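Every number here is computed from the coordinates shown, using simple stated rules; none is lab data. Quick caveat, the model's predicted, so the values are computed rather than measured. Cβ atoms are built from the backbone, for glycine too; each structure is taken alone.
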Structure 1
């Protein structure tokens, strides 16, 4: 029974690959609303499979399958690859080859990030912008952003992948865990309401939904500074005392 439960969790995670396939399919059919619904389902799966894996001790029960690798593969497809297909296939990026170049930069940056051994830190943060390209694409679509604005956003966030800021891992970062999870759940609910309102979503609701990304960035910067200060303090306390100071 334990093995069945563990394998079921892996199967649940693997469903994300099918969701990614559907995202690409509907992106090329210009069915943006369906793609955004699939984004929401993928985020729900990604936000819950970790809890299930820890509850059913998947790593211990099925050690021959690397759940972290499976999760990375699925996340790359749903959080990076499919969102770039959505934007490029539906006219949000420059025409011609330049559109392909702009779409490729986040993908290459995310390849780097998903292969980093320290992409998820020991204290449960993401290091560098955590490839939330699906969130970026969501706001591009619902706010009907221009090609120029979209291009600038993608370039900025691509650079931020390489900047060593610690970002919240909402389901695992211990600091403010309950608040982080509450905001995350509320944002997903608002995401669904906005998608349901397409093609004419409420501008006010879109602006309200931005409160969570702003909170996420501000708290991430604060915790980055806090942990850096803590590390410096610990390193200084471990440093041998200066013999001259004791004379």
Structure 2
């Protein structure tokens, strides 16, 4: 029988340093055997360099998100682009670190971690888009997107929406929500928003005890006003509103 394990699952930090620091303080009180980071580490108009320095120092197992990939590539450094701002703030070594992250990780206990889908870092796994919003996808659709990927627990991020889904075949799929970006708008067709509904820092605590799988979805307060001010100082009210409210400005507004 596999030993009991408590795994803290983080995702979508997006350069929000005070949110990450609040999560680490909360973890210090709760305790965990290990921590895994599901990617999209720095892309934002917030603190990409400082966040990356902290993540490198921690050395947690980390998978590469779509924004990590985009920041690591050569491209625009405009401050009006979240990827561009992060790319400009991070040095070549930091960009190389992001680009070298694996797309998928196999963890103890038969856990598989990836950012979005196992074979696509920029496609939703647990959600569909309907009426300009993310809605839960049918379990059969989620199972089809996973293909034959086995294991008792599959970890994903990307949508910023916390959710634990138990598939009919017994597999559990966990999205911890976003540490640092509680809502966003995506104008890419079909345009849509993702909204958690509160300006909280989110993560999950996964507990494995033999065949038992339990997860706690955690939302904690942090100094989100500090993040709002940072976004406004960098000319990004589109980031400030979600950070302050947990709701997005619709991309079609």
* Structure fact -> helix-only ellipticity at 222 nm (-39500 (n - 2.57) for each DSSP H run of 4 or more, over all residues; to 500), calculated, reads -23000; among 1, 2 the input was structure 1
* Asked: Just checking, which of 1, 2 has the largest value of percent of Cα pairs over 23 Å apart, for residues 16-159 alone?
  -> 2
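One of 1, 2 was used to compute distance in nm of label points 7 Å out along Cα→Cβ at positions 24 and 168, and the result was 3.2. Which label is that?
On the way: 1: 3.2; 2: 4.5.
Answer by label: 1.
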* Asked: Which structure, out of 1, 2, was distance in nm of label points 7 Å out along Cα→Cβ at positions 64 and 184 derived from, given a value of 3.2?
  -> 1
* **Origin of the value 15.0, where Kirkwood radius over Cα pairs in Å, for residues 80-191 alone was derived from one of 1, 2** => 1
* If relative contact order in percent (Cα under 8 Å, 6 or more apart) is computed to be 18, which of 1, 2 is the source? -> 1
* Asked: Looking at structures 1, 2, which one was log10 I(q)/I(0) by the Debye sum over Cα atoms at q = 0.08 Å⁻¹ calculated from, given that it came out as -0.35?
  -> 1
* Structure fact -> distance in nm of label points 7 Å out along Cα→Cβ at positions 8 and 232, calculated, reads 3.1; among 1, 2 the input was structure 2
* Structure fact -> When mean projected area of the Cα convex hull in nm², for residues 32-103 alone is calculated for structures 1, 2, the one with the largest value is 1
